[in-house]
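Heads up, there are several structures right after this.
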Structure 1
Amino acid sequence: MPKLIRYYVHLVDFICEKVGRFVMYWVFFMMFLLILSFVTRNIINFPLLWIIEMAQFTITAYYILGGGYSMITDDHVRMDLFYGRLKKRGKAIMDICTSGFLIFYLAILFYGSITSLQYTIKTKQKLFTAWAPYVWPIKTLMLIGILLMLLQAFSTLFKDIAKIRNKKI
């Protein structure tokens, strides 16, 4: 594989792994928020308006930003009618065939997230709740997460091509 592609694969894998490992611990922050919500609502009888939405924002960021990492570790969901019976080379060929669909989907999603973020910033969009938080922070994290998944999809494609050619990256 060309040096530029090897550098790209290593860089994207490194970034997605670091982001994924950092975001992995956000689930504890979300659990803290949900416990705090339970305590303030049911024990202290002083419900906080922002807590549930903050937990939703946290789990959304956790899910979206962890997408690239789940692609590296191959922990994503896959339809396994006959994929599991294939050898490594056959799996790589199957992954190459389906990666075009994934890249197309992520590219459209990325474009949509850019236009959505632009609209959100332009209109100063807020949620229609009692807390009424701005939406741009979570949409920015969604844009970053989708970009990381798109970059990781190309990295995975390059790794699959290398497997077919019996080359190392």
Structure 2
Amino acid sequence: MGHDHDEHEKQDRDARLAEAVAMRGRGDREEARERLVALAARYPEDTEIAYQTAWAHDVLGLETEAVPHYERALAGGGTGDGGLDADDRRGALLGLGSTYRCLGRYEDAVALLTGAVEEFPDDGSLRTFLAMALYNTGRHHESTSLLLRLLAATSEDPSVRQYRRAIDHYAGDLDAIG
């Protein structure tokens, strides 16, 4: 009985999660949130459900309520630790960092997003949100430098591309003369 029961339980969990996510996709955000809250209560260790529940609160502007779900989603670590896959982990880090920032928890946002950028160095959105959080903590030089480096590395604007090396150089020392 044990194996069949576990398999049925997993199918039930997967179906309920997929239904709630589809519901949110159709615009039934409040009902999706309620279903995800119930699922999160039933599966408190499930990082994927925690992430989806955090997101469901976030899209409704319920940032404070989203935080514990984001934190639970990230507590599992990476995929090998029973945690989120890389894409969901990246999304949860961005979501929680942004949420901390919206709540005025700027130092928490900087700490979390700094670690996220180290973990996902190629993700420009994480660097952008880190730059905003750095600005909020008064670290304007670091914030501007980060954004200039990101602009130099990713812009397709021909006039920016033409000055890419100079922009990148000056991003290192904005107070330099000459």
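Worth pointing out:
- Structure (1, 2) behind the derived value 14.5 of mean count of other Cβ atoms within 10 Å over residues 95-102: 1
- Origin of the derived value 0.15 (FRET efficiency 1/(1 + (r/R0)^6) of positions 23 and 111 (r between Cβ atoms, R0 = 25 Å, to 0.05); candidates 1, 2): 2
- Which of 1, 2 leads on distance in nm of label points 7 Å out along Cα→Cβ at positions 135 and 159, largest value: 1
- Among 1, 2, structure where mean count of other Cβ atoms within 10 Å over residues 31-38 as derived comes to 14.5: 1
- Test item: relative contact order in percent (Cα under 8 Å, 6 or more apart) calculated as 11, pick one of 1, 2: 2
- Structure responsible for 4.1, with distance in nm of label points 7 Å out along Cα→Cβ at positions 47 and 151 calculated and labels 1, 2 on offer: 1
Each reported figure results from applying straightforward, stated rules to the coordinates on display, with no laboratory input. As the structure is a computational prediction, the values presented were derived from the model and not from experiment. Cβ atoms are built from the backbone, for glycine too; each structure is taken alone.
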